[in-house]
Structure P
Amino acid sequence: MIQRTPTRIEARPADNDSASWQQLLSGAITSPTALLERLDLDPRLWLQGAEEGHRLFAIRVPEPYLSRITRGNPQDPLLRQVLPLSEEGVLADGYVSDPLQEVTASETTGLIRKYQSRALLMVTGQCAINCRYCFRRHFPYEEHRLSPLDRDRVIDTLRQDTRINEVIFSGGDPLVASDRLLAAWTAAIGEIPHIRRLRIHTRLPVVIPQRVCDSLLAWLPETRLQTVIVLHINHPAELDLATRLALARLRAAGATLLNQSVILRGVNDNAEVLTELSEALFEAGVMPYYLHAFDPVAGAHHFDVSDDAARALVRTMLASLPGFLVPKLVREIPGKAGKTPIDLFA
């Protein structure tokens, strides 16, 4: 019998990685003053709160996403997702640094096991955009940085546990990593017979559509694994033409596209907005998947929407959309075997 040498995962940079998306990533706005100036917002009204929030969780907004925000409107739903506020420094009861208890769910460095058949791989701790409501805004990414030895251990862990049939690339945002590294991870995982699917959770095709480049599309269709890309889109204004074209390229590469949203006060806590989002997603070839109840992460309590309000919104959506366009309203409860559906008629 021929012995195959397992693919070793190396993180060396590659010459053919696209420069354009990386330039957009490195050129993201990282200053509250710069963000306010670009959007014609009076610094006298917003700068103090923005600087306070920025100190707790640094701002990061790439140019393609910034271009979709309405100038001069401090209530723009896209701006609200990225603008630091003084409320982030308020301590609220029940809001904690690790709401999903992921730190204690780590199986080995970089690998989180919350469910029996799925394993979540923290490919990178970096994100293209820092969403103010992020449930991992306090996550100790430095402790999960993967060395070459850690990468080998991850593959060994996946190989030994035959219950695992799906690996999830997460982070941070996994598509911040180079295509060379992502291709190596995918090749190594693809050699494990009991793993059937690769799931990639990413916001990059939305905030920097240029990330769907030739080098990404070179490795993505090559794996034997069924590939599912779970996007994170909260508002229909995030789906501009460039994003739609990027999503079309991903579909053409054979990926199944799903979307998960978080219900957020002041962003999408409106049945008309959520209905429009589902319609826009389906037109772009993306299936609405989950509508997440808010995870109680410290520093983001001002985004929370009550379960009763969320139920009412989804009931309204049921009356105006076909069932397949209504995302499941769910909550993630630490220790449960999967997402917990929220009863719409409780």
Structure Q
Amino acid sequence: MSSATTGAALNAPPMRRSPQQPHPSVFDTRITRLFGILHPILCGGLMWLSDASYVAGIVNAGGMGFITSRSFATLEAFRAELKACDALAGGRPFGVNLSTSRHTEVRLADYLAVSLEMGVRFFETSGRAPADDLIRAIHTAGGAVIHKVPLVRHALTAERLGVDAVAIVGMECGGHPGANTEVPAMLGGAIAAERLRIPFAIGGGIGTGRQLLAALAVGADAVVMGTRFIAAEEVTAHEAYKQRVVAADERASVIAFAENPALGGAWRVMDNATAREVRRREAAGLRGFDDFSDLIRGTQLLDRCYREGNPEAGMISMGPGACFVERIEPIADIVGSIMSEAAAYRDRLRRIGSA
């Protein structure tokens, strides 16, 4: 991994296991066919954590993951990470996350160009609706785009723009659920099933096979899981942080900036000392970036939490699905248990449906 990487190469490298045999396919959906994957499980881009190790772990387990392009300060570091992911995934296809609303010194078009040059054809876009030229460039190269949105009305806009699929995240979503602090994932999925024509996934608080089955039952083609995997062995972060996730229950996350779109809007994070100080300042009426910059800088999270192991430092994106994380284990084991449970509960429904 390149030493120029700003987010992926942390002090202690993760345990890298050779790819295990993935769980056999259980469900065939429009999204499993779109991405050519065994399981309807997508892991969206996680800032600083979606590196080669993590994404290859998801891909090798039968799902689809997306390397977060803006975690890398230079195109050279980004290119090196794509090469590393290709090697770890044994040539299996993987994706890249392109944020359309956050800017770095590297242009979005340049991240896309390098991705296409390196053979990536699957893209997750997040933020503002992706521009026509971005979608056109990906489609011209034979690629596919899934756009992440907080509400069905945004999904309809993305559908009109020509994306291939959408991921709709509910209020339970760790990180940024956008403008959505009221609509849970399953409700959003049920609404989407009535209004969308393109394939869609739903995410937010999902961490079990039972929930995956429920998502498919309401009409979704896949689920988006992030929090469920953040303590996996392949995640390049300090063990103390992972142990904090393991200890979390369904009440261990809070929302900040829900009424402050100038700072990116709602942000669901781990309930730690930093989040409590942010909420204290909000309650005191502070609203500007400078009022919070010492707490919300990405390097605060990257350096002090992910690298040094202080889970009280930084705004740590995490949803209530952390309650399903019981141990630090390989991604393949997590996916395997989720799919085994989904199959078991599918069979249970068949039994009780014929009673």
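For which of the structures P, Q does the calculation of Cα extents along the principal axes in Å return 69, 47, 39? List each step's numbers first, then the result.
Numbers: P: 69, 47, 39; Q: 59, 45, 42.
Comparing all candidates, it corresponds to P.
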- Can you spot which of P, Q the value 1.2 was calculated from, given it is distance in nm of label points 7 Å out along Cα→Cβ at positions 66 and 154? Q
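To test your reading of the models, identify which of P, Q gives 1.2 for distance in nm of label points 7 Å out along Cα→Cβ at positions 138 and 162 when calculated.
Numbers: P: 4.1; Q: 1.2.
Matching structure: Q.
Readers should treat all values here as calculations from the given coordinates under stated rules, not as data from a laboratory. Every value quoted in this text rests on a predicted model; they were computed, and no experiment measured them. Cβ atoms are built from the backbone, for glycine too; each structure is taken alone.
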